[in-house]
Structure P
Amino acid sequence: MNRYTIAILVRNQFGVLNRITSMFRRRQFNISCLTVSETESAEYSRITVLFGGDEGNKNQLVNQLYKLPDVISIKEFDNENTVSCELLLIKVVNCAENREEIRAAADAFNAKTVDYTKKSIVMQLTDSSRRIDDFINLMRDFNILEICRTGIVSLERGESTIRKITNL
């Protein structure tokens, strides 16, 4: 199964996210990551979706999404021409016997300590989804109390923007 990342520029209207995610559900795509935010204009929102499936069904999904009235444009990303990242907050138990190993792992991944108490450490990491997965797997050797991560955000390299392909 292939993994795809697409960004969908939509009108910032009530119910748009539900209509978009319903399209994925009807086409039986499982969404791995979903990020939604306003853009540089409050009139539009950007929905970034990471999902898996086959090429033919993905193309059919994109064609169906374009038929939705609030969809302005859709951009599919590839790894070579894209800048992508994700944010992770992870809370682990702070105990003397593991503290140095946790610190060394955090340093190796450039994770930043954002909260430190006698009983816990909260670290922040902004990186690719794969590096975040690797960091979480490394932290599993310690006592993870809580994990919170955003969905993926992506922009195409260079001067091209999502607004160049419009559905107006």
Structure Q
Amino acid sequence: MKDAAAPLAAPSPADSAALETGFVKGLLRQIRAHDATGVWDQKPDTALLAPYVLSREQRRQIPVIANPDAKVLWRLEQFYDAVALAISEEAGVIATPMIRLSHEGYGRVVVLAGMLVVLSRQLRDVHRFGFDSLTHLAAEGEGLVAAGVDAVKRFPDVATA
């Protein structure tokens, strides 16, 4: 199985484009903000995002027995924190994620803005949280942000309540 700390190979042109999306830039800001000692300052973006990229085969090899790994839970939180941050920036409201998981890796994430649930997602097999590529990571994040911003635009009074 791939070493989660190893950087990705040189990014493809599509993955290079993914690194330039607003969502991925926000995710990288979230990750780097947790580096209190500056150790990650010299790491390339692809090295910081490498743990998010897992092939289908790599995900199949991860057992779903016992509690999800703390590193996986941290990556999950960072991903949805970045979604909420991007919704906040684009919609002009404060959005906050809330994640509730069982010890088996099943649960739900909701992102709230005011009294509005702008995003609700069922989580399963959190042990295997990851994406096929940086492009898939960016597309998933951008899609969730777009859906959240759309919800705020449809119900602005509830989102600011």
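Computed from the coordinates by the stated procedures, all read-outs in this text should not be read as laboratory data. Quantities reported herein were computed from a predicted structural model and do not represent experimental measurements. Cβ atoms are built from the backbone, for glycine too; each structure is taken alone.
What the table below lists for this structure:
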item	result
Read-out P(r) over Cα pairs in 10 Å bins from 0, in percent, computed value 11, 37, 36, 15, 2, structure in P, Q	Q
Among P, Q, structure where Cα extents along the principal axes in Å, for residues 15-78 alone as derived comes to 34, 23, 19	P
Computed 4.6 for distance in nm of label points 7 Å out along Cα→Cβ at positions 39 and 119 - originating structure among P, Q	P
Which entry (P, Q) yields the derived value -8000 for helix-only ellipticity at 222 nm (-39500 (n - 2.57) for each DSSP H run of 4 or more, over all residues; to 500)	P
